[in-house]
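Enquirer: Pasting the structures in now, so scroll down.
Each reported figure results from applying straightforward, stated rules to the coordinates on display, with no laboratory input. Every value quoted in this text rests on a predicted model; they were computed, and no experiment measured them. Cβ atoms are built from the backbone, for glycine too; each structure is taken alone.
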Structure I
Amino acid sequence: MTANIGTADRILRLIVGVILLALIFVTDGGLRWIGLIGLIPIATAAVGWCPAYTMLGISTCASDHDRAHRA
């Protein structure tokens, strides 16, 4: 499992995940359980790997070539 989520993407996923999880506490009724979807972006941010990105061939990680030029 090679990392395919960059730093900015991980931060954004974490923020979105926390906002979605907050729906559990803010809303009433059956709609509140949609907030559990927030666990997905939190998990992918924690691991640094997204299965959807793998299937689509996407990576937001900086390549080794880019890292070498910034150092």
Structure II
Amino acid sequence: MSKYNPLWQHLQNNGSQSLKLSFDEIKNIAGIEIDHSFLNYKKELIDYGYQVGKISLKEKTVVFNKIAIEND
């Protein structure tokens, strides 16, 4: 289980096409502060139907985008 699972599940339950969260909001949802390891963990998010769009260190925000699923 990933330390960011609560955040991934929050995004999946939200269902928005795009969602911008501050570092503080992420801390409140995940129960931990975002750190450099987030860059390694973010690939797990694909399993939840999302990807990280933009990380702004200046604004202290992360944009999450829903992945378009192609049907065969």
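Enquirer: Starting from the value 5.0: which structure in I, II was mean projected area of the Cα convex hull in nm² calculated from?
Expert: Working: I: 5.6; II: 5.0.
Of the structures listed, the value fits II.
Enquirer: With relative contact order in percent (Cα under 8 Å, 6 or more apart) derived from the coordinates and found to be 35, which of I, II does the value describe?
Expert: Numbers: I: 44; II: 35.
Answer by label: II.
Enquirer: Okay, next question. So distance in nm of label points 7 Å out along Cα→Cβ at positions 9 and 57, computed for just one structure, reads 1.5; which one of I, II is that?
Expert: Numbers: I: 1.5; II: 3.2.
Source structure: I.
Enquirer: Out of I, II, which one gives -8000 for helix-only ellipticity at 222 nm (-39500 (n - 2.57) for each DSSP H run of 4 or more, over all residues; to 500) as computed from the coordinates? Show your work: numbers first, answer last.
Expert: On the way: I: -17500; II: -8000.
Label of the source structure: II.
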